[in-house]
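These notes open a run of structures that come right after.
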Structure I
Amino acid sequence: MPRIERSADVSWEGNVARGEGLISAETGAFSELPFSLPTRISKVDGKTSPEELLAAAHAGCLTMSLATELTEAGTPPTRLDVTCTIVMDEVEGQGHQIVGSNVTISATVEGASDDDLGAAIERADEGCPFSQLLKRAGAAVAVSRA
């Protein structure tokens with residue numbers, strides 16, 4: 001696989017408590033997604049947060065990794081539904097940190113036993129760059145089946 005580089009741009013106006021930012025993807029896949037401190041810690045109001053974007057990235061990466069593992073095993077998935085919840089919490093002496101990523105997978109895969117699917121999920125987690133990044137950063141990554 002070739003080296004991959006992707007970019008996003010953020011603009012922010014105001015202080016952290018009352019300010020707001022906009023996140024845009026270089027590719028144009030999304031543009032000017034609004035975010036703010038309130039959307040990060042409580043009120044969503046149709047806005048996003050860095051943690052939500054990380055959850056989407058981890059879920060997307062793990063889904064592609066699992067689809068690859070299943071396909072290489074000769075049992076390509078019919079459907080994969082993956083939900084990821086990023087957990088940020090106060091860490092003593094370090095402030096707020098990403099401490100976990102909880103992933104739940106629902107898979108429809110013809111021809112794969114429960115054991116085969118479980119093994120494919122383990123390999124997918126091991127091969128997912130986002131799972132590995134989070135683990136190396138000290139976050140707990142939990143992957144389970146729905």
Structure II
Amino acid sequence: MIEIVNKFEKLIYAALMAMLIVVLLAALLDLVWLLFQSLILVTPALLESRELMAVLGAFLLVLIGVELLDTIKAYFKENTIHVEIVVLLAVIAVARKVILLDPTGMNSFEFGVEMIGIGVLVVGLGAGYFLIKKAGITVGPGRERPE
């Protein structure tokens with residue numbers, strides 16, 4: 001029964017990997033189009049600040065997808081979950097949020113609270129990443145889970 005569940009799990013991961021590849025290709029095409037449109041059509045050889053934010057956001061979205069694909073690939077190869085990759089993925093996602101943060105629709109209090117929350121996330125993820133790298137934690141078969 002365990003073998004059937006393991007095969008089913010691998011099938012789910014393979015399906016997720018295939019769908020993620022499709023999403024990554026679409027995101028990459030969107031990034032290429034956005035870059036072409038920003039550099040050639042709208043303002044030749046010059047990126048305005050909103051265009052730059054859109055390009056960086058799309059770039060980081062592709063980067064997040066590649067890191068997620070790397071996580072699934074690592075699971076296929078080694079049958080382990082690399083925790084440091086997942087934390088790094090969260091750091092990139094928070095960085096994307098910071099880059100795309102638009103304070104125009106908020107008052108100063110809401111903006112301040114959001115910035116404090118993002119700061120706490122960055123410090124927590126940074127500390128977690130440091131501790132994971134220092135301890136060399138990886139969870140998988142034949143290895144102990146950290147308590």
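Read-outs: derived from the displayed coordinates by stated rules, not from any lab. Predicted, not measured: the structure shown is a model, and the values here were computed from it. Cβ atoms are built from the backbone, for glycine too; each structure is taken alone.
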Exercise. Of the structures labelled I, II, which one yields -10500 when helix-only ellipticity at 222 nm (-39500 (n - 2.57) for each DSSP H run of 4 or more, over all residues; to 500) is computed from its coordinates?
Worked result: I
Exercise. For distance in nm of label points 7 Å out along Cα→Cβ at positions 46 and 62, which of I, II scores largest?
Worked result: I
Exercise. Can you tell which of I, II yields 17 when relative contact order in percent (Cα under 8 Å, 6 or more apart) is derived from it?
Worked result: I
Problem set entry | Structure from which 4.6 was derived, distance in nm of label points 7 Å out along Cα→Cβ at positions 6 and 38, options I, II | II
Problem set entry | Answer label among I, II for the case where volume of the Cα convex hull per residue in Å³, calculated from the coordinates, equals 157 | II
